[in-house]
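What follows is a group of structures, each given as structure tokens.
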Structure 1
């Protein structure tokens, strides 16, 4: 197949483009930079996917069999209107249009199945709102025009090449022998997805006829608490973790924020929990999640080879830890 990966040069898209090439597909990536480093077998299309004119110009003369839409503009947001324009520019002979959504599309709550309602149009978080609205728009286009849509809803994606300061946040601190701040009681649930499992699901829905018109939760079977997540990060690195619980209100009052700059628990990791059930993906796709510890060990090996730890400023965490020590004393 001739396949386009929108947003194919960072994390999920990068892994996906490489696996598509290995599978024998003719692969193009669409992104904003003039070139990529994915090799000569991967074609390069340059466009701002949020600019319909730029997108149409970039794909002019190309007829793709499949599109993987992985790009999201974190500064401006990628809306349902942007997604609709993309489909209209590319969708006249598609075999599959695969949209990378998120567990966040549910808005909140635990143990979501794919048939559960998505977040409403007035949800206060723009990312949640955009993902939910984009899925609704895609499934409307599927019903009205027969666009062969499939959407995937992963939670926190981890693995080799992760550009977000998440797993590495904890491994940097464990290797420096530092205590790890646990917000609140550490019982907030987190659910993870190994990037290689997500890429496997992308390739699977490309060929699975029963995937058309459906959403799939792709994740580890079982959520873990924040404490269990940190202990598993430590186990993967062969380190012992010293956990210090700090009340969340104290962290926020001191200036801590899940997105930084005063990080205290990895980028965007300390959020109200949203979890999901993966039985549909197991039944329809034959999905078998990689055990969390196994995936983390592979990721840690990549981290040791590739992660360049800059001089880290631990002053914010030191203040939190010193206040926690004084309170305990």
Structure 2
């Protein structure tokens, strides 16, 4: 594809985990093969451990468990009735333990309670389902069902983050410096309540500083100029006379992601994961201030970038 189009091609996504390092480097061989053919293939790599959020309300990812596709598509009241029935929910758990691509998420005791909506359940936030079950002298599955039913299915549940150990951070550092990789893989909020990779830039800046993995100037170049040049964004990605004034002013000692929260601000009462940043002072887009002293202004100076008008031609040989 890259050779035929004479364009660079990127693929999603590498989440660094030292237990999969051999597989990761095997996949990166695609870049070497492409280069020998005159093409250019780049892997997007996320700068943080893989962390997802499960919720019985929408059932996303849970619906991949064996026999769970139809139950997770039920209306809320029918789903609550299912999870409230001891016999039916026992069968549901038996199904979940059968082979499937993501069977690991059915190790219920390992899930951590993130957010609950009912005040009387707030004391469960931050605890694992296993510890709650032990306290209540129940199985982890029964404890989980009772909690999510009491919370109208809205409870946020977090499996253990994959790749949050020293060896994985060393692997991550290696990938950041690998010419076959591009740091990124933001979902820009598209997964709504499942993933929060939209804060990857501040996660990267914080991790590079605190773990001493990369110099600040290098980090900035890798998340601004490098992707701009790969995709051919015209007059963007660096501070240069005559270029678009897209500027960020931040405190390098404080920069980092704020805690992810839930916001119910989508049409029809829908909700999403949301996060801001510490140490972010000013943001200028096309020369207009969109963030002033850490707060959003009313300015909306952005524009949809179109191929050809806002890009320069790029070649797989470039």
Given 0.25 for FRET efficiency 1/(1 + (r/R0)^6) of positions 79 and 279 (r between Cβ atoms, R0 = 35 Å, to 0.05), calculated: source structure among 1, 2: 2
Supply the structure label, taken from 1, 2, corresponding to Cα Rg over 2.2 N^0.38 Å with the calculated value 1.03. 1
Suppose you compute helix-only ellipticity at 222 nm (-39500 (n - 2.57) for each DSSP H run of 4 or more, over all residues; to 500) for every structure in 1, 2: which one lands on -11500? 1
Computing mean count of other Cβ atoms within 10 Å over residues 135-142 for each of 1, 2, which one ends up highest? 1
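Values in this text are rule-based calculations from the coordinates and carry no lab data. Keep in mind that what you see is a predicted model, and the values were worked out from it rather than measured. Cβ atoms are built from the backbone, for glycine too; each structure is taken alone.
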